[in-house]
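Okay, got some structures for you below.
Values in this text are rule-based calculations from the coordinates and carry no lab data. Since the model is a prediction, treat every value here as computed from it, not as a measurement. Cβ atoms are built from the backbone, for glycine too; each structure is taken alone.
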Structure I
Amino acid sequence: MIHDKVLSRRTVLKGMGVTLALPWLEKMGMQTSWAAGNTPIAQAAPNRMAYVYIPNGVVPSAWRVATEGALPAKLPPILQPLADLTKDFSILSGLTADKARANGDGGGDHARAMAAYLTGAQPRKTDGANIKVGVSVDQIAAARMGDRTRLASLEVGADSSKMAGGCDSGYSCIYESNMSWRSSTQPMPKEVSPKLIFERLFGSGTDLERARRDAERKSVLDAVRDDFRELNVRLGADDQRKLDEYFTAVREMEQRISRAGASSAPKLPVGVKAPAGIPQSYEEHLRLLADLVVLAFQTDTTRISTFVFANEGSNRSYPFINVREGHHSLSHHGNDPAKMAKIQDINVFHTTQLAYFLNRLKSVKEGDGTLLDHSMIVYGSGNGDGNRHNHDDLPILLAGRGCGTIRQGRSIQYGKETPLNNLWVSMLNRMDIRDVQFGDSSGELKKLAHDLAKVVLP
């Protein structure tokens with residue numbers, strides 16, 4: 001039941017085992033960005049953070065912005081799908097993940113690239129059960145502020161997390177398929193099924209209730225219809241429109257997941273079943289995952305997410321863009337122009353999906369800005385050039401304004417060997433977590449804009 005005159009930000013709609021969080025509504029009170037001044041905590045829009053990972057690095061010459069300053073009108077080839085978003089992101093050059101390097105441990109650059117990316121720690125070289133790396137930056141944030149939302153964090157990806165076996169020069173498969181780590185020995189496996197993620201977000205009842213809805217082709221929205229009607233009569237026209245748009249988005253998501261589960265499956269080995277709700281189209285899979293992260297942020301179900309496009313060392317082929325060779329195999333191109341062109345095509349495909357994700361965040365209005373304005377989205381890889389297996393000058397893109405604490409639209413160049421962990425510390429600071437010494441960080445990453453000592457954070 002809904003009683004209060006000013007609607008609580010934590011208001012949910014309930015019914016038949018379903019708990020449906022709401023987007024921000026005007027009736028919840030004005031939300032402003034932190035940069036607007038000394039904004040009361042109760043009125044401030046929350047900051048979000050998401051880490052989007054791509055494997056095998058990029059073609060550096062097709063990614064790199066040559067000079068520091070405003071992003072050029074003509075972006076490098078890999079960044080061109082983002083041309084309409086140049087005011088919403090920056091390219092950060094010169095950042096290094098030192099613990100992804102061998103440091104005396106020999107081969108295994110792919111395993112170390114993902115394992116060290118968010119942890120800032122050197123993974124123990126083992127393909128047995130004695131794995132060890134470090135706590136990832138997303139989970140540091142989740143431990144500090146996860147109690148403010150229904151889910152402390154959300155881990156999604158298009159490739160399943162491998163939890164056993166050896167994959168890369170004596171390193172466990174766990175390392176190259178898990179980016180998020182709750183402890184030094186406990187990874188946070190990602191969920192690949194849009195259907196299961198949807199059910200996790202919206203609390204879709206018991207197995208029996210879900211099965212009954214599936215059989216009767218009912219929506220989770222049907223379960224909360226009574227609560228919706230009670231709320232809707234108390235809302236103004238703008239809030240009613242916003243709620244209708246949100247319900248439409250939820251219903252469309254259900255339908256897309258249903259279609260994905262009903263699509264014809266490819267032939268699989270005997271005894272192997274494809275998880276329900278995973279599209280046959282890789283692009284549609286990534287876009288469904290992106291839309292689910294957007295819904296999770298929009299409803300304040302979580303403020304922290306990791307999103308893995310593909311596991312590190314992935315040898316996925318991309319026949320739909322005429323790349324039939326495996327990604328990892330092509331990344332060892334030896335400067336062959338034909339192979340480099342195909343890697344570039346893969347890189348462009350990935351940034352096209354990033355553009356979709358950022359545009360979806362930007363389309364959601366929230367207070368005096370958008371969901372993208374109130375987020376920090378990092379897109380990148382723990383490998384620089386897959387051919388060289390280098391971990392310096394990584395391809396790193398930072399999108400979103402972090403609630404007004406980040407100035408975008410720039411190429412920002414840092415000195416050689418600047419720790420990637422400085423970026424992670426800077427993001428933690430913007431989540432009001434300011435007392436963490438993370439890996440080899442030397443402190444706050446400069447040039448992002450705004451001295452945080454002068455910014456009042458919620």
Structure II
Amino acid sequence: MNNIIDLQRNYFNTGATLGYDFRINQLKRLRSIIRKYEPEILDAFLKDYNKSSFDVISTEIGYALTELNHIIRRLKKLMKPQKVKTSVINRPSKGYIVPEPYGVSLVVAPWNYPFNLSIVPLAAAMSAGNTVVLKLSTNTPSLSGLLYQVLMQNFPKEYLYVTWDSTAEREALFGCKFDYIFYTGSPAVARELQLRQAKDGRLTPMTLELGGKSPCIVDKDADIDAAARRIVWGKYLNAGQTCVAPDHVYVERSVKEALVSKMIGYIKEFYYNKKGGEYTLREDFIYVVNAKAVERLQRSLEGARILWGGKAKDRMMEPTIIDMVTGESPVMREEIFGPVLPVLPFDDIFALVRKIKSLEKPLAFYFFGKRYAKMMMRECHFGGGCINDTIMHLTDPSMPFGGVGQSGMGAYHGDKSFETFSHYKSILVKHPRKELKLKYPPHNAFKLRLLRKYTGL
């Protein structure tokens with residue numbers, strides 16, 4: 001792997017990736033590849049996840065193309081040096097800020113959205129002028145194999161190198177010297193990555209998109225029907241394997257029964273077929289990633305009361321609602337990352353806020369209600385979130401997305417994607433002869449008065 005990185009670093013040092021024409025052509029090539037291979041991508045998702053064409057287009061291909069189109073449209077402006085006003089003490093002078101690429105970047109993609117979360121950071125790194133090593137997930141063999149083949153055929157390895165073969169290769173990558181790292185996945189592996197880089201004596205800048213137990217709160221003055229519909233959609237999208245899915249719901253006790261009833265109704269409507277009085281799970285419900293994950297999810301139900309679902313067959317697990325859980329229950333000890341939704345009642349919203357603030361900062365936060373909406377947004381710390389909806393804050397390129405604390409660091413989406421993979425270099429240009437000579441010794445009371453005047457001290 002070090003040979004590949006050396007190859008990319010030598011290529012980067014030629015300056016080949018820096019120009020606008022090169023960057024825009026690579027981005028357009030990537031976009032045309034996606035459009036060309038859309039049928040094969042759809043087929044790969046069907047094999048890996050039983051994912052319908054609508055789900056793939058809306059959450060994977062369409063999302064990636066939206067980001068690509070945005071960055072292509074905005075690239076020239078984003079690359080342009082930014083003029084800044086210089087201080088009186090530096091005049092006559094000009095100041096400007098220049099975005100420049102870091103160099104050789106590593107993008108580690110996850111398995112839950114293996115196309116979207118590969119292509120979007122890849123496009124971001126390319127737009128900023130970096131070379132890229134892209135590590136795909138081994139948990140999605142059909143999609144990863146297709147991306148490996150297609151990308152390696154269309155881009156030279158000194159510019160873009162793709163790998164997905166083994167965990168051993170991931171370990172090797174973590175020990176290599178990169179100029180920037182973008183990682184999406186679990187906090188445990190992120191810590192391993194940081195420790196490995198530090199152990200080897202490197203201070204590598206990185207963006208970490210992680211996860212955590214993202215709460216959803218439903219107050220008694222919320223629109224219960226709309227809340228139920230939007231929570232069900234957000235939770236069971238991709239079979240709950242979404243880093244910003246509602247992990248659990250806190251609902252004001254007086255409306256808990258109504259909310260659960262509405263949620264079960266929407267689960268039946270969205271994901272089940274009815275024959276006679278029997279409900280059977282639709283055959284196009286998305287798979288859990290592997291059998292090990294299904295077993296973990298089933299174990300998490302221990303001690304809880306199942307209000308709906310709970311059954312699993314092979315890699316397909318029913319949308320499940322549970323209650324009678326506490327903070328010590330198995331399902332509340334770690335991020336669920338599957339189609340299991342605990343519903344917990346609360347009586348005092350201020351006590352609930354104190355409880356949430358005592359825990360690790362989540363990646364996402366959702367609140368349904370009116371009277372306390374502003375207070376919840378102000379008091380609770382999280383990566384991003386919604387009032388009266390779930391997940392949809394990710395869909396707008398004008399809003400950066402990223403974690404905070406244990407849920408991650410850094411952000412991307414829209415213009416922020418370009419900025420994430422760029423170092424902003426400040427440059428001051430002085431007149432070759434003219435200057436204010438105040439800085440030169442010897443100093444006296446008069447110069448001190450001038451200093452205070454010019455600087456406002």
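Here are a few things to note about the model shown:
- Origin of the derived value 65, 39, 36 (Cα extents along the principal axes in Å, for residues 155-362 alone; candidates I, II): I
- Comparison of I, II - label where percent of Cα pairs over 31 Å apart is highest: II
- Given -12000 for helix-only ellipticity at 222 nm (-39500 (n - 2.57) for each DSSP H run of 4 or more, over all residues; to 500), calculated: source structure among I, II: II
- Mean count of other Cβ atoms within 10 Å over residues 75-82 derived as 20.0 - corresponding label from I, II: I
- Per distance in nm of label points 7 Å out along Cα→Cβ at positions 131 and 227, the highest-valued of structures I, II: II
- Structure from which 31 was derived, relative contact order in percent (Cα under 8 Å, 6 or more apart), options I, II: I
- Distance in nm of label points 7 Å out along Cα→Cβ at positions 83 and 259 - structure with the largest value, from I, II: II
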